[in-house]
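Nothing in this text is a laboratory measurement; each read-out follows from the coordinates by a stated rule. Please read all numbers here as calculations on a predicted model, not as lab measurements. Cβ atoms are built from the backbone, for glycine too; each structure is taken alone.
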Structure P
Amino acid sequence: MNISAASRVARRPAGTLAVAALLLATACSAPRAIIATGKVTPQGEFRVGYNQGFNLASAPLSKAGSAVKSAASQAAGQEKVDYTQATTDLQAAALAYALDPVQPTADLNIRYGIVPRLDAGFKYAFGSYVFDTQYQLLGPTGTPENPGAGAASGTTYASLGLQFATQRAKLPSLPFLFDINSVLNFRANRNDLLVPLTFSQSFGPEEEIGAISYGLVYAHSWVSYGFAPEKIYNGSVKVPELPLQSRNFSSFGGFVNLKLGYRYFYVVPAVSVFYQNYGDYALLNGQSTSLSGVTFVPSLGFQLRIPNFNK
């Protein structure tokens, strides 16, 4: 999904806000909700699921006040825009929303147990493609039908995961962001690496009725972005475009989730919290901005376990 495509969309009348709301529900953003437990998918089994969450980040909220929204609306209606502090603020808001959007997130996911302590999975997050694997460090590797040695309610499991996501960054479908992009012609893409360390306690042998999980997460993101405005001027001189810039930043966080159900079907409520210093970013006209903030990711997932009936 190309962020520059939004610049070809005319300003939305009020009657199309319902369409924007639908777009929000499928906005592409790499999923950061941690819904796994410390126990990996048993060898030969599949797990499929759906997860719906919300990415609530402080950085874009702080950069998109009423003054910025008013400036975006005014600039979008002009044929020529003079470069002012408001123009810098518009760029900072666009960057903040691209780096860490405030929007719903959703993904469809599937996992497969490759060997007794290793599984792998794929998530499709409606524009973001996510590949991940998980290695179990602690705990038995059986199933509810065939528990491993030592499996019981309260058994502790631990695992280390690795998730890689790639996407074309896209601004959420909000009216003032359409206005901003019609002025700035902003485009971006990103790759994200996520490393969760997960601990869990089983409810029933081998998570027969679920588990409680918690842990720590390290993430690293690589971002390329640029601006190619057509109508921003510094006096009588047109402001040149900002070619693609490359930046990267780290995030640190923690999470907790509950897996509740019986053998084949589970509900998984979860919440993750991240802090990140996004760093410094070059803007048009020789300006720059710095961004940092906290992100909360509550989510609710559904998981179906497909046992290996040949075992």
Structure Q
Amino acid sequence: MSETLSATVERFLDHLKVERDYSPQTLIRYRHDLTRLVEYAGSRNIADWNTLRSDAVRNFIAGEHRAGIAPKTLQARLSACRSLFKFLLRGGELKHDPAAGVRAPKAPRKLPQVLDVDEMGKLVEIPTDGAEAKRDRAILELLYSSGLRISELTGLQWRDLDLADASVRVTGKGRKTRIVPVGSKALAALRVLRDLEQVTSEDEPVFRGRNGAPIGAATVRTRMKAWAKAQGIERRVYPHLLRHSFASHLLESSGDLRAVQELLGHADIATTQIYTHLDFQHLARVYDAAHPRARRGRKSD
């Protein structure tokens, strides 16, 4: 008896987990996306991957779009399908690629929000009257200093930090490791935290939540939101906003796109190039405000 479509998906997910070391979050997303594909195939009485054709996959994506699924989500869903098909093609289980020629709807590319330098300074320079505040100050300083993702920050152990060398080793998307510089303000906050925590093992988490366990992402978001309000910042503040601000400020000062790509851990420089648009917006505002022949009525994008 041939393997069911669902069984094939489970085997593929096991491959990603064991052989490719995909993160739990990525596996959850893949499982959801591929389950939707299996459900669609079942509704069309398709029980074998070799009978799944490109027009069916195209109709699947179109149907999801009509159901209100956002283009960006559909792009990720189609990417998960492509990964499954490539896995089956490599194993000789598929004779054709069912996703060949299929495209997801284009998603409008939104420019990331950033805090300006003054807002950023106000956010990170919180009063450090208690133990939690000292921890939070170190979190804010490190996120902005090194452009870390929230998952990279919450997973840090003291062995990942080299305070003498002013660097941190983080594991990002795709389990890729990179080493990022740590600024002097963040170093100072981390040293205060280390003394406070009385660290005895390099395997201990840098940022602890309750019961000494690694702090959760939800806790970081909640604390950051509270601090932004306390510091008089009216805008919505969240961990990735500090990563965007780090990249934008660094690119604005240096103009070195490749360096910013390396620091952020982007596999494709096209991902980093979005910050050049932010930099141009800043230059356009300066031009409009300062040039005697600028068009004063110009709208910034």
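Structures P, Q were shown, and relative contact order in percent (Cα under 8 Å, 6 or more apart) at 23 was computed from P. Tell me which of P, Q gives -18000 when you compute helix-only ellipticity at 222 nm (-39500 (n - 2.57) for each DSSP H run of 4 or more, over all residues; to 500). Comparing all candidates, it corresponds to Q.
Could you figure out which one of P, Q the value 73, 24, 18 for Cα extents along the principal axes in Å, for residues 178-273 alone was computed from? Could you put the intermediate results ahead of the total?
Values: P: 73, 24, 18; Q: 42, 35, 23.
Only structure P yields this read-out.
Figure out for me which of the structures P, Q the number 3.3 belongs to, where distance in nm of label points 7 Å out along Cα→Cβ at positions 162 and 186 was derived from the coordinates. Kindly include the intermediate steps, with their values, before the conclusion.
Details: P: 3.3; Q: 1.5.
Answer for the origin of the read-out: P.
Computed over structures P, Q, Rg/Rh (Cα atoms, Kirkwood Rh), for residues 106-217 alone reaches its largest value in P.
log10 I(q)/I(0) by the Debye sum over Cα atoms at q = 0.09 Å⁻¹ computed as -0.61: which structure among P, Q? All intermediate terms of the calculation are to be shown ahead of the outcome.
Details: P: -0.50; Q: -0.61.
Only structure Q yields this read-out.
Comparing distance in nm of label points 7 Å out along Cα→Cβ at positions 90 and 258 across structures P, Q, which is largest? If you can, show how the numbers build up before the last one.
On the way: P: 4.7; Q: 3.0.
Of structures P, Q, the maximum of distance in nm of label points 7 Å out along Cα→Cβ at positions 90 and 258 occurs in P.
Just checking, which of P, Q has the largest value of distance in nm of label points 7 Å out along Cα→Cβ at positions 194 and 210? Mind dumping the intermediate values first?
On the way: P: 2.1; Q: 3.0.
Comparing P, Q, the top value of distance in nm of label points 7 Å out along Cα→Cβ at positions 194 and 210 belongs to Q.
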